[in-house]
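Alright, structures below, take your time with them.
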Structure 1
Amino acid sequence: MAFIDAHRAEFGVEPICKDLQVAPSTYYAAKTRPPSARAVADAALGEVITVEHAANYGVYGARKMWKHLHRVGHPVARCTVERLMREHGLRGVVRGRAKRTTIPTKDGVRAGDLVNRAFTATAPNQLWVADFTYVRTWAGFSYVAFVIDVFSRMIVGWKADTRMRADLVTDTLEMAVWARGRAGVVDLSGLIHHSDAGAQYVSLALTERLAALGMRASIGSVADAYDNAMAESTIGLFKNELIRRKGPWRTLDDVEIATLEYVDWFNKRRLHTELGDIPPAEHEANYYRQNPAVTTAETREPSLH
């Protein structure tokens, strides 16, 4: 069909069919035949996949797109998703190498490493990891700091600024504390706050604030590439899924607005492989549902007062 269509204006349909030993009536019948049920279904599903892929920052590969489609009401085979994504030129994001941003402090007085690369937790608010990264903008460098809950991989606090001073990380901590308090968690004593040995994270301001909150500071060992691997992994996703794909960035304001939208998607809708392909917020909700004695603002009964 494609060959005849490409050369019919030059040679005519009948001569081509004669050389191909195909009846002209077969060609004309194929041209007038309505699309098959599979073709119609593929066209509709291909449109859905294209829309959903774009709505999820264009980062899902075939496996996650297949999982996502099932969650939004399209129970389709994985091989079909793979085939249609290939036909539409859609693919998942490929992760790049992380660049270290924090500079180790020269001060030998700092907290010990309470994590020792064991980034595991059995409940929310047991272990938080923190780190920050740089973003190039037309107005100069911006820096974005994050605090991540290890149990759910949820980004509980973040801040963007043009300077990487101590208040960049202390304000990020304050946002995380505020977010948990808004969800009904007011006592964070005993929580481990882990970071690398960057000067911002061993500052007196952050150390005193952690002590006031009853949190335990943990600093990874110097020159250890894996001392804060989970935070660096989350930042790697942020850089690959948002910063490198949606740039160039003009100002700090542009970075802040985009980060706000990305964090909302990351926490509430992005499927996380380590969580069984569910979003962080859903993972935490499942935990509180299974542990009714531990309540948050989302699970507590409405007040009658």
Structure 2
Amino acid sequence: MRGPEARPLVEIENVRYRYRAAPGWALDGISFQIERGRVLGLVGPNGSGKTTLYRLILGFMRPQRGRVQVAGTAPAAYRKAWGIGYLPEQVRLPGRVRVREFAAFVGHLARLSGSVLSGRVDGLLQTLAIEDEACSYIGTLSHGYRQRVGLLAALLGNPELLLFDEPANGLDPASVAVLRSLLRGLKRQDRTVIVSSHNLLELERVCDEVCILRSGELLGRCSRDEIAGRPDVWVVQLAPGGAAAGNRSVASCAALGGVRLAADEVAFQDEQAARSYAERVTVVGDGVVEAIERRRFDLEYLFHSLLQKERGGRRADA
């Protein structure tokens, strides 16, 4: 099912939203657009505004300032006319209903019936590799299989726009592989997908581009091609206990343009800076350097560098 195609499918313009009891904005002036047929990843720490953004795009809430439109219309009106596939972070499904019965119920809500409904259900059961569980009660399924049933429900109405909130959370490798294949298939079908995840490697593998959020603000947006085109980085690995958190180490890291990926890993954009940092850490006794490793520029480095830059900017403004 498709809506009008004269403009970007999703438009977010200077959107602000604050929950009644919250001290700050859940979303604070976010603006971006999503073209049709793209898989967009949302990355950010807990509380960065991802779920709030989903609720606004779905039309469950309205922005207190700014504008959200889907296919040039209000999100609630678009959802009513065309449908939006949605998989929330916490999937709640009826445990005492069989998988096929639940799929039939959801299909009727999406105005499907007869051979069209049965064909859609059969196809999705196969795509999601749960055909053997079609007659099982949902409550008896593992977390991974229940997540797949949630995906089936989101996909059943054949929507153009799909929102997946942490779909890989807690999944076993087999279910992650099914999800990855599904996202690639949706892209081939020219569907538009917004997917959030803390698994940066998976997002980088399946998304055309990513938006990085923090504290309700959009810190950056980068395409997969742009990430792949960046030069390699150099990572200094410290022995356990060498946390690179001493004042002198932190100062050296900042002075040399380093990015802390973890307590025991610091990345640099050139080899000389990495080796200079390793030497300083050793001299001042803040850690033991285990290795200096060359890695490709990836979403993890981009994510931490933008967050570190934003934190530095806030300290400078204070």
Structure 3
Amino acid sequence: MKLSYSNCGALIGYFPYAPDQLRYLASLGYRYVDFDMFDQRDAYMADDWRDWVGKVAQTAADLDITLSTAHSPSGQPDGWLTRADATARLIRSIEVCGMLGIPRTVAHCLGQPRPVTQRDFVRRNVEYYRELLPAAERWNVEILLENLGEPRDHDRAYCGTGPELLELIDAINHPLVHACWDTGHANLTTPDQTACIRSLGGHLKAVHIHDNMGDYPILGLKRAPRPNMDQHTMPFFGNTNWDGVMSALLSIGYEGTFNLEVDVPRVDGKIPFRDGNDKVVDKLWRLPLELYTQSQQLLYNIAKHMLETFGCYEG
């Protein structure tokens, strides 16, 4: 398996410009990148977005980096985006993939306003993602639906298991629609991901590798201390069963990259500290770049060790 990294989260705090992100990841040893567009929307929705795409393409070519997969924006019209705006961003992200030669992009399912049945959830998502199919067909870009995992008030989201994800893929019924498996999301919904990964079989085209402490009983507790903790930590910094994950991927002949979607050390969600004079103190808001790089080197070595241990490391 080829080792890749997602240019997401904390990395953007150090390198806001996508070509600089690619240069940094190349310096760590990565030759494959999962191009994350969650936080790039100011670039690809700008008037000069084609120039930005050209610079990303040239940088990747200069560094001999393969943009193997992408991640489109979440597109949640039930939140701060209107439906039209969310759809426009998703379609633009597919167009960016086509221009960059990225063969597939991950897209989140729509959120589900409660109460809603599984049947209604599937219907809403089928209607929504069929709107993206003309763009996907034009650019020959696969759309990968990702398993959801964040429990809401201990009421697990739909599409949290392999069979549920397959139900939605089958309902859309298009040769360009497949699956991405997120290990962190899955660790919030089930203590055993093996059967879910195996159920996806040839539909599984990408993975998001990261860890957390789960949302099922651990350490003798009835529930995990805090639910909905999609922490995106390094593997082994949570309680995911990596032997099961690796065994399942190999058992289905998974051919995608081993993509790290790790977002630590992160700053999102932190509340700024204010002293007695109401002045913000941010001396320890973010690690200095030197220490951040040390953490990223550790992450690279951990992931390489995982692949080498199972005899599937390809660089």
> Taking Cα extents along the principal axes in Å from the coordinates of each of 1, 2, 3, which one would give 88, 50, 35?
Replying inline: 1
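Taking mean count of other Cβ atoms within 10 Å over residues 33-40 for each of 1, 2, 3, which is largest?
Largest one: structure 3.
Every read-out reported here was derived from the displayed coordinates using simple, explicitly stated rules and does not represent laboratory data. All of these numbers come straight from a predicted model, not from anything done at the bench. Cβ atoms are built from the backbone, for glycine too; each structure is taken alone.
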